[in-house]
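The data blocks that follow each hold one structure.
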Structure I
């Protein structure tokens, strides 16, 4: 991924992102079950860190959340996830009356920096 942003201790201009998309019948694709699974995975990758889920807005989602963790009193957003709008479901080949599309984007460098407790994400690419 690339973004037009000044790099900082928590943001890179070029980074790796895991994207996940699930399109299925509504009965099999419950957003709350999806978020619960995401929280379980984060707890396994970053055990013991307090988690936070905040409502957010994305133009392609009807409902969306930012999910992050707290380390040493600092909150760090790790991923955004949401329920895609009906137009997106149709573009994916689904029927909005039957299907739900869920997705997430997770910054891998940010996850690694928290997992390995690297305070400045820019150091992940630095040579020793």
Structure II
């Protein structure tokens, strides 16, 4: 699992929208963010129960995810795939419908919401 949280500042002009907690009006410290993140991670690891309750975790994720059909792109390191978000499969892999209409199963990569060119797309 890997994430990045921009707390005080955020990169500019990188070809996609970015923000930080501070820019959104949240005053906090790295220590406070770490503590909150550790607490929530422990909670969801408990829900997961070493895979025995994966579907509950998947359903919770899906209920908070973007709308089906939202534009997105994924950079896997060897290719950039653009298309629309189609949910998660039963194993937790990301489903993306590419521009040729194929549903791709994505198990790793840098995911960007929006059109992949610095603009964002709203729910379809």
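Where a number appears in this text, it was derived from the coordinates with a stated rule and is not lab data. Here the structure is a predicted model, which means the values were calculated and not measured. Cβ atoms are built from the backbone, for glycine too; each structure is taken alone.
For this structure, a couple of remarks:
- Each of the structures I, II was assessed by distance in nm of label points 7 Å out along Cα→Cβ at positions 23 and 95; the largest value belongs to II.
- With respect to distance in nm of label points 7 Å out along Cα→Cβ at positions 63 and 79, the largest value across structures I, II is given by II.
- For the set I, II, ranking by relative contact order in percent (Cα under 8 Å, 6 or more apart) places I highest.
- Which entry (I, II) yields the derived value 22, 17, 5 for semi-axes √(5λ) of the Cα gyration tensor in Å, for residues 31-70 alone: II
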